[in-house]
Structure formats: structure tokens, C-alpha cells
1. Thinking of 1, 2, which structure, once distance in nm of label points 7 Å out along Cα→Cβ at positions 3 and 59 is computed, gives back 3.5?
2. With Cα extents along the principal axes in Å derived from the coordinates and found to be 49, 42, 33, which of 1, 2 does the value describe?
3. When FRET efficiency 1/(1 + (r/R0)^6) of positions 43 and 195 (r between Cβ atoms, R0 = 30 Å, to 0.05) is computed for each of 1, 2, which one produces 0.70?
4. To test your reading of the models, identify which of 1, 2 gives 4.8 for distance in nm of label points 7 Å out along Cα→Cβ at positions 115 and 155 when calculated.
5. When distance in nm of label points 7 Å out along Cα→Cβ at positions 27 and 163 is compared over structures 1, 2, which one is greatest?
6. Given a computed value of -7000 for helix-only ellipticity at 222 nm (-39500 (n - 2.57) for each DSSP H run of 4 or more, over all residues; to 500), which structure among 1, 2 does it belong to?
7. Given that relative contact order in percent (Cα under 8 Å, 6 or more apart), derived from a single structure, equals 20, which label among 1, 2 identifies that structure?
8. Here mean count of other Cβ atoms within 10 Å over residues 91-98 has been calculated and equals 18.2, so which of 1, 2 was it run on?
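No lab work stands behind these numbers, since they all come straight from the coordinates. Predicted model, so just to flag it, every value in this text is computed and none were measured. Cβ atoms are built from the backbone, for glycine too; each structure is taken alone.
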Structure 1
Amino acid sequence: MIASLTDANGQIVIPHFMDGITEPTQEEEDAYASLGMTEEIFRKDSGMVSTLSLMVDKKDILKSLWRKPSIVVTAMEAGSRTQSGNVLQDSAYARIGIRLAPGMDADVAMLQLIEHLKKHCPLGMDLSLFSEDGANPFTTDISHPYFEMMKKAMTEAYGAPARYIGCGASIPGAQFFRDAFGPIPVLLTGLEDPECNAHGENESLYLKDFEHGILAEALFFGSLHK
């Protein structure tokens, strides 16, 4: 059932799953290209094994990460090494996560996933599905002057030009703030680097990055009165 979610090239094949996705603007495409991402850099930062091939064109690495949906099995269980025997397993469990792209709806995507799994459940097996709360993808208009002010503050604090990039997962709270405050821009400044192993058991962050981030926030708030 899980294998039926994607084709041989790793592309999601759930019917209508990709409908409504908002394509990046030319300005955004140019911004991605200016970052200089290469296959070599991506392999090093992601820790890919050498025998694994990219499933996207080299020039589309960042676009695939930031503007395309993905389906990932984050947990799986079917028996255990300590209690294994020469018998058929009577049950199996998998936790499936969906990363949405701009233009998609969390509730719709969940229903599409459930319907697909039901249709591909093998004959003679029972399927139980339990959904969790999801959050819609979040995008914002960076033309507001506050964004340029933060960009300048981060450039000064880090001593290197700040760039606008995409991100592989939206913070659910961003949309909550937008719903509550309307036209007020939502600006989140998360600090991490390719080696921080976000959400991993050994998640970490360089202390210098903390210091630079604190300075950037101070410079930003100090510029608001101008």
C-alpha cells in the first residue's frame, strides 16, 4: 500500500494530489538559482549515500524541497527482533506524514491519502486509519518593509548577505497569527544550519548562531522607530 503512493521516480501518484499547487514566481525562481545549490552540496548537507541517485533535475533541487509536496513514512512496526518467530505477522503499523506545498489544503490532502490507501488495501486484510490535525502551508508577501528591515539586520549581525529562501515545513502558528491580526505581516526568524539535525536526537545549534540571531533581533527592533 505504501509503495503505491509513489512511482519508480519517487513522484506522488495519488489522484488529484498535485491539483492547485501554486508555482513559484520568476522572482522566486531567480532567488533560488542565486543560492548556488549543487548536487555535491546537497549530498554533503543531506548525508545521502553515494549509491542513491537524485530523483529530480539538479537545477530543481531547491524547488523540489521548498515548493513540492512529499509523503514520508516516519515510523513503521511489524513484529520485533526480540519476539520474532517463523510465523506470519498478524498486524503492521505505519505512520505517514505529508508535507504540503503552497496552494494545497491539509484536509483535502488527508482525505485523498485515506481514499488511496483504502483502494490499495490487499484482499483479505483489514485497514484501520487514524488522522491527526494538520496545518495548511504558509506563504507571505515579502514586499512589506519589515522584511527588508530584518534582512538588513541579519546581514549586519551575521556579517554576510542575507537571502530569501523557502522552507520545507510551515510553522502552524504563522497562519494562526495571520488569521488573528489580518494585514499585519507575520515574520518568523528560525535559526539553524545544515548540521543542526533539526528534530533529531542530536539536534544542536552553534552558540555563535544564537549570538548572531540575538543581535539581529535587537537591530531589527531598534530600527522600527525609524
Structure 2
Amino acid sequence: MKKSIVLVAVGPMFQFYQQYTKRRFEAYADKIGAELIVLTGITQKWWGLEKYRVSKLELTGPTVYIDVDVLIQSWARDIFELYQPGKVGIYDDYPEAREAQPGNDWAPREWSEMMQYQHIDDPFRERLLNSGVVLFDKETQHIWNPPPFRFKPRHCAEQFWIDYQVGDNWFPLPREFNHQHWTKSFATSFHKSDFVHLSACKNREYWIAKYEHLLDRSQPYDNN
């Protein structure tokens, strides 16, 4: 079974990848026996559209897309052990987003806007499938197809389109494989997670300089 890891490293994030996360991705791919595919070079006016390049890859086996601002622990488990053929593995942000911003209705509002741009009548599902770590295969690769119509660039716009194309064909990834910086639980337990995702981190370089020494020590679910 050929396994692939796909990254999109373009613009400023290419330099971030080269300096901070490249060695971790390469070590992880080598450890679990996966091919590492790194898409570089700017092809779109807006960075959010670059993820859709994944739809054009010639993939034959299970694949995981990972954002380049993810720090993979040296002891990280093989995410492909969670693979379910024909289904998408992805983490749902919604419960933590509601906890972080109670009463803020930005998600349903932006979802509706995206659907309007695509001329689709599809109500918000009370979920936020995070496209920073996505386990998929050839059968489900269509989730990366770009939308047919232009839309207003927003932080989660491209993610909402992926969410829409996933539909109900998904299973939840454990938080440990996409533990995000903005969540309330991050500060006290990020070091116990396999994939440490610096999403919405205002200064990733500063965070790494201050906290990276805490990585690679703990094992998942221990009490250290």
C-alpha cells in the first residue's frame, strides 16, 4: 500500500517550511514509509486557492494532506493506521470554536456567503471540518476540486468548500492529529499531541523559539 503525504508550501510559508518544519516532515515520512510530495511555486493570486492543486495529483493509495505550519513530534504515530477506505478523516473544530467564541455566528454567515457565490442552497451543518490535516484516497480526492465560481477570500472560505464536498462521508480524526494553537486546550497539552498545528498563531517563529524544546519529550496521553 503506497502512502503519500502532501504539503503546499508557497509564498512566505515556503520559507517557514524550509526553516522550521521540513526536517520534521521528512523524518516522519521516512519513519512511516510514505512518499513526501511538496507543492511549491505560487500559481494563484490568493493563497487559499493553492490547496485545490491536490485535486490534480496522480495518487494511487491513501494520502494525508498536512498544512506546513504543523510540527510533527518525533514519536508521532502513523496516521495511516486510522485510514478508512473511501472515507475522509478530518477534525471537526466546531465544538472548540463555540467554546472559544461563544455567541459569535461568523461560521454560519461565511458558510452561507460561500454557498451563495456557488449558487448552492445548502444550510450550515454546525460543524467546521478543518482542512489542515486531511486523510483521504483516490476515491475521495474530489474533495479538493476547486469551486466553479469565484468567491470572496476569507480565512475559512476555501475550507468551507472542501467541507461541502466532503458531505457526510467522513470520520473524525482524534484531536492529537490536529491540535490547533487557537484552542483553549492547546497551552496545557500541545506537547502530548502527535501533530502540533500553529493555526491562527500570530507569530509562529516566536512560538517555536519559546516552546519547541517541549516537543519530542512526552508520549501521547501520558502525564508528563
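1. Considering all the candidates, the number was obtained from 1.
2. 2
3. 2
4. Values: 1: 4.8; 2: 2.2.
Comparing all candidates, it corresponds to 1.
5. If we compare distance in nm of label points 7 Å out along Cα→Cβ at positions 27 and 163 over 1, 2, the biggest value is for 2.
6. This figure was derived from 2.
7. Source structure: 1.
8. Numbers: 1: 13.0; 2: 18.2.
Answer by label: 2.
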